[in-house]
1. Quick one: Cα Rg over 2.2 N^0.38 Å, for residues 30-69 alone came out at 1.33 when computed from one of I, II, III, so which one is it?
2. With mean projected area of the Cα convex hull in nm², for residues 14-53 alone derived from the coordinates and found to be 3.6, which of I, II, III does the value describe?
3. For Rg/Rh (Cα atoms, Kirkwood Rh), which of I, II, III scores largest?
Structure I
Amino acid sequence: MRLYDIMSRIERELDELRRAMGMAVIRRKPACDIIDEGDKITVLIDLPGFKKNDIDVEIGENYVKVRAERKERESKNYMLQERIRNFYRFIELPVAVKEGEAKAKFRNGVLEITLPKREGRKGKKIKIE
């Protein structure tokens with residue numbers, strides 16, 4: 001089981017616990033989809049309220065790091081504050097990608113990262129004697 005799968009399971013279990021205790025489920029990080037499209041991986045992250053300049057994306061051979069920080073200029077007296085101002089996500093990818101060819105777009109509050117897959121080493125079948 002991969003680290004990402006374990007973390008997702010823990011988050012689901014915590015949500016269930018909050019529901020069982022009658023607590024409102026407050027998502028602590030934006031929703032994320034990872035899509036395998038054959039020759040590429042697409043990562044979609046909802047970041048409503050952030051601006052393009054608030055977001056940093058780092059791509060490695062088998063990971064994606066996304067940081068976002070919304071800067072507020074004035075101090076406010078909040079009665080309730082639920083909107084995310086800081087965000088960090090490390091995503092372990094299931095395959096190696098061509099980090100030099102990765103592209104990112106930010107439209108309508110959704111960050112879309114396109115990651116072309118790197119050709120993996122192919123195994124060789126051998127005859128058993």
Structure II
Amino acid sequence: MKIGESPVQVDWEDNESVEALKSLAKQGDITIQMSMYGGFEQVGSLGTVLPRQDKEITTEAGDIVLYSGNQIVVFYGSNSWAYTRLGKITDRTASEMKDLLGNGNVSITISAKMQVDQVPFFHLH
């Protein structure tokens with residue numbers, strides 16, 4: 001996944017929502033225009049509905065969740081709400097996440113392609 005032009009490493013969940021997202025990404029990169037919301041997250045419309053298993057959770061910086069089945073949310077702060085967990089950005093600190101996401105709207109790109117010398121963007125465990 002990339003935030004703007006910055007690649008980030010994501011540890012993706014092993015669930016039906018991520019499987020559906022992976023299938024979409026195999027058809028071509030998914031680019032989502034995100035908007036700042038609430039001072040702790042960026043949210044953007046996926047343009048389609050994914051299966052969801054919403055649970056009340058408290059997020060932290062780096063968490064990637066599905067909201068309402070059709071919105072991708074990437075956190076640089078914390079919030080408690082009913083979401084479906086998609087993954088977590090593992091190679092950035094909370095401070096680095098705030099730098100990436102807290103200074104205006106961004107776009108994210110989700111790719112199923114591997115790049116040379118990089119781990120797969122979809123790493124399921």
Structure III
Amino acid sequence: MAHGRFVWNELLTRDVEAAKQFYASFIGWTFKSMPIESGTYWIAEKDEKPVAGIMQMPPDLPPTVPPHWFEYLEVDDVDARLRLATEHGGKSVRPPFDVADVGRLGFVEDSTGAKLGLITPVPKP
């Protein structure tokens with residue numbers, strides 16, 4: 001458990017293929033596809049280990065939102081931490097949800113307006 005540590009980053013972009021080409025040539029990442037509800041999530045790997053994700057920007061984001069990296073903080077209990085965040089001036093941006101073989105996720109906005117993902121990973125055997 002890495003409670004309180006950043007554990008995952010993902011790039012939201014309008015041009016996934018261009019981003020994959022850039023990071024493959026710039027950093028040497030390779031990519032594996034993973035089907036998701038909205039299309040394909042790309043797992044970036046370095047030395048055959050997952051290092052980040054790349055996905056198409058969701059259509060509900062306004063066109064004024066630029067492509068950006070989004071970070072996930074590991075927490076001991078996503079549901080409880082979202083409640084605590086709202087009690088301390090933050091907002092729940094998206095209710096908690098489960099991703100098979102990944103864990104429980106939720107999105108929060110801190111008291112300054114910065115958005116952040118929270119994750120409680122599925123325990124590894």
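1. Values: I: 1.27; II: 1.22; III: 1.33.
Going through each structure in turn, the value belongs to III.
2. Details: I: 4.6; II: 3.6; III: 2.8.
The correct label is II.
3. On the way: I: 1.09; II: 0.92; III: 0.97.
Largest one: structure I.
No lab work stands behind these numbers, since they all come straight from the coordinates. Just so it is clear, the model here is predicted, and its values are computed rather than measured.
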